[in-house]
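Derivation of every value follows stated rules applied to the coordinates shown; laboratory data play no part. Everything numeric in this text was worked out from a predicted model, so none of it was measured. Cβ atoms are built from the backbone, for glycine too; each structure is taken alone.
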Structure I
Amino acid sequence: MNRPVRLPDGASWEILPPSAILRLEPEGADQLLDRLEAGVPIAPALAEIPKVSDGTAYVFGDTHGDWRSTEAAVARFLPAPLTDFLVGLGDYVDRAPDDCAQGSVANALFLLQLAAQFPGRVLLVKGNHEMHRILPVLPHDLDEEVDTLWGPDIRRYARIAALLERGPLAAVTDSGAYLAHAGFPRNGKGADVRAGFERLTEEQVVDVVWGESGASRSHRGVSVPFTERELKEFLTHVGASVFVRGHDPDLAGRSVFDDRCLTLHTSRIHERFGGVLLARVPLDTRVRHVADLTIEHLETEGREYPAPD
């Protein structure tokens, strides 16, 4: 994708690919940010994805500045952006691979252009790295990358961070998939769960963006790990059956909790754990288990799913 991204007829502007973003002069970067601030929608805390005949939600996990893998995921969505959805599970910035220098900036601005071009169809769920200004996280490379590209100017960093904060905390499909970076809010029950996302406490936000699975061997200690029982209760209350998440490389590519919870990573920095993964969530048929999804390894990594024993 060294040329502007080809869009369907009627698209309002050409999308700059990451390689072109990295060549922008400061003035060009400011113009792009102006355009994004005018076009990127402010999503509800819980985005709802409707039933779509023959529709698919292409869901990718943590990319962490690996814009080469992001391009591969986006290529799945672009052929039918008016019927399909593209959903990122957060952590688009920080820890970029060596061949993606200043990858946090390029990755974020590439995805934000798509969110502006296809409002409501491209959902950039927030991860803990997008919540840095509220809940600090390390490493955090985005501010230094901005300075490296365009000189010291805290305003450019703040503008990019604020645009990423416009994404939802989570999404849910009418077909039965709950999509979030890490976890789900505790203490939410009944029909009010969906509306309750608009008034989450700070502790519940931490559950969503820092949540730990009790099935994992890795625990950061920020949030109490959720259990299979807690997950199933939440899924029932929110009207879903399957949870697709990122955040935890230890569980990448593994289905746990009675085939109801799948963890995705879409960055080569974590490919040794489970690969560079993309999930296809059907929007026209009910999803009841992870087995109802299609999971593939992107060509930046190249293995098959599931991995052989």
Structure II
Amino acid sequence: MVHESGLSLEAAAPFVKHFRGRMFVVKISGRLVEEPQALESLATQLALLDSLGISLVLVHGGGSQANKLAERLGVPQKQVAGRRITDDATLEVVTMAFSQARTQLLAALRRQGMSAVGLSGVDAHLTAAVRRPPVPVTDPGGDTRVVDYGHVADIASVRPEVLHDLLKAGHVPVVSPLAGDDKGRIYNINADTLAARLAGALGAAKVIFVTEVPGLLRDVTNPSTLISLLDVEECDELMGNGVVRGGMLPKLGACRLALESGVERAHLVAGLVPHALLREIFTNEGSGTLVVKSLHESGSPETVETE
């Protein structure tokens, strides 16, 4: 029997057995939430994983939603070195935008019969945040200045008890990238970093970043340059020599953080390609980019014995 994805259910069976009872943290790009066809396809794939006994914790982005909402509300946006400055008005915008993105994702999961619960890092002390201090930033011309990113924080600690409680009750947590501190202040945080930190705290087997691109490309204009497998050492080299730029930098950094935190595997998967998530998980060939801690350690590349 062949699934509509083109995967043989018989061939997938060893993977199902291998991953049943394990946990995956899946980070979904905010732009994919805005694409109805991509969102429905992704929700269908997640529902299948859920039905096969794989525990899921989802994290979503919302930068695209925030940009559009800010434009509609007339709230000027400032970015330095590709990062948003979150002033008072922008914090209100991103809070609304993340709520919108989370609700759209929850609705798509509900259409697939999944019981999902939305929350943010502010809820139940899930994350403790420390406001990021002003930092020196060097522009492409070589000039350096000190930048205050405003209501932006780094994650000091994670308390995943509320996620465990939701999972035990049969719910899929859907987490927005907001964090709070003990004084009740709200901060904007990086969704990729949040996914990595949650994966480490939960002891997840995988952290999977579902993006608009096929994976890590040596040449961003050429999909045939996809790097299907690499380790942390190669990540550092690619980030250091300028091959990796822009939005892929925080994703690779998050992969590295997750692996150093004990997560077994990190993946970059295309959200716009039908069934790419299933092919990444249920075949040895995969569909995107697999990142492991070290290729020099025996058994690092992920394979599952099939007959």
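A value of -8500 was computed for helix-only ellipticity at 222 nm (-39500 (n - 2.57) for each DSSP H run of 4 or more, over all residues; to 500); which of I, II is the source structure? Don't jump to the answer; show the numbers that get you there.
Numbers: I: -8500; II: -11500.
Here the read-out was taken from I.
When mean count of other Cβ atoms within 10 Å over residues 157-164 is compared over structures I, II, which one is greatest?
Numbers: I: 19.2; II: 16.6.
Comparing I, II, the top value of mean count of other Cβ atoms within 10 Å over residues 157-164 belongs to I.
If you work out volume of the Cα convex hull per residue in Å³ for I, II, which one comes out largest? Mind showing how you got there, number by number?
Details: I: 122; II: 138.
Largest value of volume of the Cα convex hull per residue in Å³: II.
Say we calculate distance in nm of label points 7 Å out along Cα→Cβ at positions 197 and 285 for every structure; which of I, II gives the highest result? Show your work: numbers first, answer last.
Working: I: 2.5; II: 3.9.
Going through I, II one by one, distance in nm of label points 7 Å out along Cα→Cβ at positions 197 and 285 peaks for structure II.
Using Cα Rg over 2.2 N^0.38 Å, for residues 165-204 alone as the calculated read-out, with 1.17 as its value, let me know the right label among I, II. Mind showing how you got there, number by number?
Working: I: 1.17; II: 1.33.
The structure behind it is I.
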